[in-house]
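So, here's a batch of structures to check.
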Structure P
Amino acid sequence: MQKSAIGGYTIIETMIAISLFIIIVMAGMGALLNANLLHQKSQSMRSIMDNLSFIMEDMSRNLRTGFDFQCFDASNPTLSPATLGAARSCADGWAIVFEYANGSSSTFTDQWAYYISNDGKIFKSVDGANSFVQLTPIEVVIDPASSFSVLGAEPFDSNADEQQPFVSIRLSGKITFKDVVTPFSLQTSVSQRLIDI
């Protein structure tokens, strides 16, 4: 008489199969969690870059519709209500002050200002340099080489200034987010909308 063999898995084969399944699932979960972390970091970095782009757009829009530009460079080291004055150009400034679109050129108390601080932040004032608001997030540090350049800011003079006011903004620096440092460089140029030539 023959004995019939009953087929099936032994306990050892079952344990090996379950162990392999767990290893594959754990590797897949690690990859999924890593991809999610990378996505969150890229979204945060994108948010910071969008913030910088918004700051550049804000400055460009306001400068385009403004007038009576005053550029502050090394020869004008202080920005305060007392230092505001006549329109002036400069090639490498750390601050720019101007009359906004609906401002009055007869008073300096309504002038707007942007400046790059020594600690690498951009600040804005809308009350004649009396109070300032920080525009850049804490993760952004603007390089000291960044600058405002203003050409043709002086009033029209047929013998000297025959140029429409033109502003260039150059910003470079780094973004530090979760121990990752990302350099950036932004530049834009703006011409005054009002005809002054």
Structure Q
Amino acid sequence: MNILSFRDLDEVAESLGQLSEEPAIALTCASNELCRELSQLADQLQYRDARPVTGPDKAPVYQDFELDYEIPQEHYFWEIASELQSVFKPLLEEYQIAGDDSDDFRLNDLIVQRYPPGCAGISPHRDHIEYRVVILILLLSGDGEFRIHPDRDEKTGEIIDFRPGQLLMMGAPGLSPGFVRPFHSVRNVSTARRTIGIRYDRRRPHF
């Protein structure tokens, strides 16, 4: 049984192809009811506070949210990763997106994040260089602004239309030759924001 439901796989493929030009694109794939059910599952996890400051001294990243990065392999959220794997890997291959990286593409990294109302979120940053091809973020609940920035300046940036029930696709190294990782941030959260981040980490084994 499919957990998520995309309107049109051709639309997913087209959006993947646009990520070299558009830094992030969100597509609807989950109903309100499913989001409520997944939010309840998310609230049963064991969270820890994100490290308040991370990154190098010359380019610190400020964080204010909760996370669980130790999701058991038998957890239902890994079934979502498996389903997305079955959608994205054939599309990468069929449409010849990502070149050699599509051969090894595997969604083997999963993180759940919870942003309490009024939290500061996370300042502009880039994801690790070993997260390859495409970053996937499923938004389960809440509000806030997901922004793409030209650099680390918090005062600049484009708000991406990203709502609960949508899967955000953001390009990563390997998507196209010379792809540059986008800076992005989350802020202005007023209602509890819950997300599932699903990625291909070249350093990790298959799930």
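Observations on the structure shown:
- Across the set P, Q, mean count of other Cβ atoms within 10 Å over residues 12-19 reaches its highest value in structure Q.
- If you line up P, Q by relative contact order in percent (Cα under 8 Å, 6 or more apart), the top spot, with the largest value, goes to Q.
- With distance in nm of label points 7 Å out along Cα→Cβ at positions 20 and 124 derived as 2.5, matching label from P, Q: Q
- Structure responsible for -0.47, -1.09, -1.27, with log10 I(q)/I(0) by the Debye sum over Cα atoms at q = 0.09, 0.17, 0.19 Å⁻¹ calculated and labels P, Q on offer: P
- Winner on mean count of other Cβ atoms within 10 Å over residues 28-35 once structures P, Q are ranked, highest first: Q
- If you line up P, Q by mean count of other Cβ atoms within 10 Å over residues 132-139, the top spot, with the largest value, goes to Q.
- Given -6500 for helix-only ellipticity at 222 nm (-39500 (n - 2.57) for each DSSP H run of 4 or more, over all residues; to 500), calculated: source structure among P, Q: Q
- With percent of Cα pairs over 17 Å apart, for residues 44-139 alone derived as 62, matching label from P, Q: Q
Since every read-out is calculated from the coordinates, none of them should be taken as a lab result. Note that the structure is a prediction, hence the values are computed from the model and not measured. Cβ atoms are built from the backbone, for glycine too; each structure is taken alone.
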